[in-house]
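These are the structures, in structure tokens.
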Structure I
Amino acid sequence: MKYLRPQIKVIGVEPDDSNCLQAAMAAGERVVLPTVGIFADGVAVAQIGQHTFDICKDYVDEVITVSTDEICAAIKDIYDDTRSITEPAGALGVAGIKKYVEQRGISGQTLVAIDSGANVNFDRLRHVAERAELGEGREAIIAVTIPEKPGSFKAFCEAVGKRQITEFNYRYNTGSEAHIFVGVQTHPENDPRSALIASLTEQGFPVIDLTDNELAKLHIRYMVGGHAEKVSDEVVLRFEFPERPGALFNFLNKLGGRWNISMFHYRNHGAADGRVVAGLQVPADERHLVPAALEQIGYPYWDESDNPAYQLFLG
């Protein structure tokens, strides 16, 4: 290709945690990476081969790197366009084009991505689905501080506005403030993450952006909770409600502010029904009012207060 059309640029794309070609070209010789990420296992190489490097150093014009989230977003793009699923290494070209165009703001050029593999491991799809929206800039992960008092959840949802809440994790804190782990739907152009954070901050909700925080995305989101020793009279309920825009706010609105919410967990998985686990602090002399209040909400529910999983890890 370079022989026939030397003006064509050849741009290499590598994962940012296994960039052996980029490191070799920067050093002018082959180098050995101290660690290699294996998400894109088809290109998980610590040292580029001698023959490959001899060719690339003369004919590759540039090398760019992409993150795991950007690779996941590219896999989703390819699926949306062709209904084909590539392996992470196979989607590198598309991820690279997206990043190249975004960084340089180019238009009117012909760009070609080479899909170099489709042998995806089925269990890898779970991670791809979880991270694709983040890689596209269509979801933000944030930590928000709200007052530890009844009605705060509802006030926060009102502050979010028409944006869809994709994740909500909270456990009662004995202090005056509560910290919630929240996912919110965004749009890279029309409603970016920065606009969401600015809006919440202006409305009095301190925000920490966790969208690029690997610890938060890989672990903390699953660990929010634990025993709340000073929570008394807790009733634990599991709900299902129709999954549509505004459904979570509607659920909280129907739940009302009569009883304090001591635990809340929700994650949008793309299913027809949204699933919530909620803890309510209900005094013993008001327990008889709970069934009637739940019937007014109108959503299917299950009382999990005696569930051993709750008692062992959360009660």
Structure II
Amino acid sequence: NFGCRVNAAESNQFAQYLLDHPSSKPIIFVNTCAVTQKGEYESLARVRALSQQYPNFQIIVSGCADLSKIAHLPNVTLYHDKDKLSPIYTPKIKDKFSHSQKYLLKIQSGCTANCSYCIVPQKRPHLWSLPIDQAVDTVNRAIKHNYQHLIITGVNLVQYRYDLNNLLKSLLTQTKIPLISFGSLPLSCINQEFINLITSNRSRFVNFLHIPVQSGSDKILKSMHRPYTQQQIITTFTKLQNRGFDFGTDIIVGFPNETDDDFLQTQNLCQLIGFSKIHTFRFSPRPNTEAQELYRQFPVKPSITNSRAQQIRKFIIK
């Protein structure tokens, strides 16, 4: 499995599918990623290597990478309909992405946001949300199989149609799951009701939130089409800091036309908030995105991008 926790959940869904539809031939399933050029390259390289290493296996490939690049391989089958799989997997299936007592629940798929750098809306344009009653039922079954920790994940939780706060209320009142956390939490999900919910039920939420901000520069945030400003980032994190939470984030360095001053603003933001984890991504232009054209006009030198990636890691709180 490559990429995000949504991919991990979908790999478990496919495992469920294989159990329900057994094959006489041995199968390897590869779930690919295309968020960055590097991620896509590594995903497809792994498929090629497996194809050579296991010529008698059926290798089923899914995910966000450009699967046409490996369609010619003789023992490879492309699976494009991952969203048509059962949205949940039986709690009997262990989630190897996390640990035995953690259950990964995908509540949402698809994204129609317009972030200028992101290829995901091209790969996952169809919106889907797990109804609250199904989520509650699944979590209660997971508890019966000794799961103690629920990880809520989705492609873009802002677009969860049944409202994230309503889901949390139902999970808190209709299940006895001891611990709840989130794979990745968009800043726009964090309103006062959300803050009140997680703080008034503090013992049932992990004390860590991963909230991608991408940049601390208003100019770059606007160019990225992120739906918030630097001040909104600071205001939201300050409210959460006052409640004693720790944070992780995603930062993109080397975005087109990112100046030294833009990067300084990102550094200052990281220092002000104090992240315990920072996933640093070197900008890579993705096909048919607005940022791909920006990169042609205003590229940042790779040496500068690499230097900034190293510098930003210095702001991780140990």
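What follows is calculated from the coordinates using simple rules that are stated; it is not laboratory data. Only a predicted model underlies this, so the values are computations on that prediction, with no experimental measurement involved. Cβ atoms are built from the backbone, for glycine too; each structure is taken alone.
Once distance in nm of label points 7 Å out along Cα→Cβ at positions 6 and 262 is computed for every structure in I, II, the highest value turns out to be that of I. From I, II, which structure was semi-axes √(5λ) of the Cα gyration tensor in Å = 32, 28, 16 calculated on? Label of the originating structure: II. In this comparison of I, II, the computed figure -9500 for helix-only ellipticity at 222 nm (-39500 (n - 2.57) for each DSSP H run of 4 or more, over all residues; to 500) is attributed to I.
Of the structures labelled I, II, which one yields 4.8 when distance in nm of label points 7 Å out along Cα→Cβ at positions 110 and 182 is computed from its coordinates? Corresponding structure: I. Across the set I, II, FRET efficiency 1/(1 + (r/R0)^6) of positions 30 and 286 (r between Cβ atoms, R0 = 30 Å, to 0.05) reaches its highest value in structure II.
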